Structure I
Amino acid sequence: MRARGQVKPRASISVRTRWGWGPSASEKMSPLDPWAIAQELLTARASRGVIPVPPSARDAAFDLTAGYAVEAELARLRRAGGHATVGRKVGFANKALWRALKLDTLVWARMYDDTVRFARDNAAELSLGHMRSPKIEPEIVFKMSQPAGQDDLDPSAVLSRVEWLALGFEIVDCPFADWKFQPADFVAAFGLHAALVVGKPREVQPALIPMLVEQLPRFTVRLLKNGQLVDEGSGRNVLRSPALCLGELASAISRRPAAEPLSAGEVVSSGTLTGSQPVAPGDIWTAVVDGLDLPDLTLRSIA
């Protein structure tokens, strides 16, 4: 059976190949064909399959431009299957990684109406049954009230375009063996996005913006698993401030002429505040923020 949201614009047969799941040899498609790689990733996602060799390891020509072409094809296929895109998630929001990975900015991928949900009373349950090796990341989540300014790197200007902010948990899951991939593979594979759980939003009123500009780089977060401290982080870990990260995202999107600009109504998950932590059924995770007026968020993971 075809996974929900997976559509086939032309006849194709998916078979097991030396690279994992992909088109049959009769299709005669290059590994760089965005449609072929999108189908491979959708199949792996639906079957919890692992792709042994990521696209960048098959062909050195698979760069970020190729990765974003696959990401755009996935968005087209999912929309054709009835799923709306609702926002973006950020990756590599840490400049210390950029030199090693030969990046000049962060990367991003879309999130969908069936992957983003809101917690009730700041508590939620999430099934991991369709995931392979999920990890959890506490993040600051924004909702845009206006289209993002492409050159707005001032945090006050960025926040003036935000409707609300909230604490969130992103769950990431990797289709590649041993979590080994390059940025282009990350972008192509949904940005590793599996789910986003959003806590109670706090409206960004104009009078609050100066205070938020001060607080967002300085606040701290504690990540607890079953009541025990696992990791700590701060807003500084996300490009020195989640607001600055949001501005960098708008700028990064504008550098790709084919990309849809960051628009009003989009939800943005702005990058992990701590290290990513493996998550398993039965875990109870809590994020506790100090120095920023956001309530604790709790997530129970189930099978």
Structure II
Amino acid sequence: MATRSETFTIEESRPRERFDSFLRARFPAVSRGAVQRLIAQGHILVDGQPVKPTHVPRAGEVVSIVWPEPRTAIAQPEEMPLHILFEDQDLVVLNKAPGIVVHPAAGNEAGTLVNALLHHCRGELSGIGGVARPGIVHRLDKDTSGCLVAAKNDFTHRQIAEQFAGRDVMKIYDAILCGELTRERGNIRAPIARHPTHRQRMAVVEGGREGWTGYQVSERFRGATLVEAQLHTGRTHQIRVHFQHLGFPLVGDDTYGKRHNARLREVTGFFAARQMLHARQLAFIHPRTGKPVKFEAPWPDDFAAARQTLRSLTTPAS
């Protein structure tokens, strides 16, 4: 199995923190259970020696990690509820619920959108994505809701993928930001790449891949702003990273806006359990008919409730 290695030096002692908790905070995409397994298997060493999960991190210690490459998961059909916005012989457009992983991977081999699609489509999905990602042309983060298109055959997959690559797909998102954004509209044009030290995160990095997000304010609240964002490029975590770069990370985004969300909670008492990001509209040319199609996904309950709560906190009576 292919692997990759990583080494870093602990900059500050953490006398009240366990080693596994320390690593979980540094690598938020990795579960604590997975961290503990890697420690037990000797894939994580401190100064070249194995340690226990209860080890106390000390400044100057050198941590070396060997990350096993995730094995390809062969997805199995599962009966799960799907909110279908449109379906024909070539494609299916879904309103993805928050909290659902799009495709299987090590540690998430069941309960994904692919498992549900395999059951719903009776296996009639494009094979271009491989055994782990049949039908998947693009993806949304686990905690992002909204429009997602899947292809039922390779012709459709190739045609839609070319439209995504050529920036011919219109992608409109709704996002609730921490803070009161001053400008009514604007464009964020900043390159995005892997974070230089936090490898599970993305960041605005000079020399990274082009990133372009347009936005306009939809509604203002006390301590927060609802915006409509249009993706002109499709980088990983693009909207989350770009608004963090502006100083207005997404409400509920613990990865990119933990401090800002803590401040919002302190000022208003409001807290969101996941990032408030919803892919509301998706438009492209139908590969078979050659006609433009546009789909709109209604907000999930938690997003609508967040806006209503923030509205109530903004009224003069509050």
Structure III
Amino acid sequence: MLEAVDAMEVAFKEQGAGGVKQPPRTNLAAGKGWLRIGPVVMEHSGWMGFKAMNLAAGIGVRYQVHLYSIENGELKAIMDAQYLTTLRTGATSAVATKRLARQKRGKVGVLGSGVESRAQLEAMHAIGLVHEATVYSPTQKNRDQFANDYSRSLGIPVVAKKSAQEAIQGCDIIVAGVKSNQTVLQGSWLIPGTHVNSVGTARKDQREIDPETFQRAEIVVVDTREGVFGEAGDAIAAQDVFGPNQAHELSELILNGAPKRRNDEQITLFKSVGTGVQDIGLAAMVYEHARKKGLGTDYPDFPFIKTS
């Protein structure tokens, strides 16, 4: 996780410095499912590529990354991107949290018990901000399993709660990774000083946080304005009270060091739907590590070069 955090620091710094070309993701309906493709070029780092995701109704989602060298156009790797996506999402939240949350070990409230919520807690722990945690998931078995798993693996108290409101009481940081069409976190529940990471909604029909959460946050940072306010259902629903121009992009925050938390009473929010620079930035690090360790299978002369 810490290596992934480093990769996201580099990627967003490059984006802030103008080295990244990243159009909006393409989203296409495909039968009863969909196809999503996110390309990116990282001129300073010398990488380019794309992530393709597709949903087959009743089966699930598949993810893959194609990583190319800008210098010679070589396809350097094709890799399964399911875990990569989860890892970079947690790492990106850590990059934002290091700049927005109060920098002390405290209590983290987790909403959701799936892979995204797990990565969020792991990321907060990796950057040293977790003393204890609580978790809510609508299925008791899942929240109990989450609490047991992380009490052991992180060596901290993790307690399962019966409601979302109970789970976030007294928390310094709230992390939400819930794919639901019903709001899970109410802004009225937030206490002064709380930082929220919301990463569970990347479709227009999904809700995770309510409009009041956007309103109460004095600083709102997103990984991409166009993506968050064009794809995340809860952000779209909040636009009557909070518009895209009121949010700051993470790359700007990293480059300029502002806006900064001014005091311990401010509520802050980071909202993420994922971007190509996150996928390719981390994929490049994975590729380099794999080459050093002699991992992977080479496919010489693939794909075929048609000379110009």
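Can you spot which of I, II, III the value 23 was calculated from, given it is relative contact order in percent (Cα under 8 Å, 6 or more apart)? Computing relative contact order in percent (Cα under 8 Å, 6 or more apart) on every structure in I, II, III gives 23 only for I. With respect to distance in nm of label points 7 Å out along Cα→Cβ at positions 80 and 192, the largest value across structures I, II, III is given by III. Tell me which structure, out of I, II, III, gives 2.0 once distance in nm of label points 7 Å out along Cα→Cβ at positions 48 and 288 is calculated. So the calculation was done on III. Can you tell which of I, II, III yields 2.5 when distance in nm of label points 7 Å out along Cα→Cβ at positions 176 and 200 is derived from it? That value comes from structure II. Assuming 2.9 is distance in nm of label points 7 Å out along Cα→Cβ at positions 128 and 152 as calculated from a single structure, say which of I, II, III it is. Matching structure: III.
Values quoted throughout were computed directly from the atomic coordinates according to the rules given, and no laboratory measurement underlies them. Since the model is a prediction, treat every value here as computed from it, not as a measurement. Cβ atoms are built from the backbone, for glycine too; each structure is taken alone.
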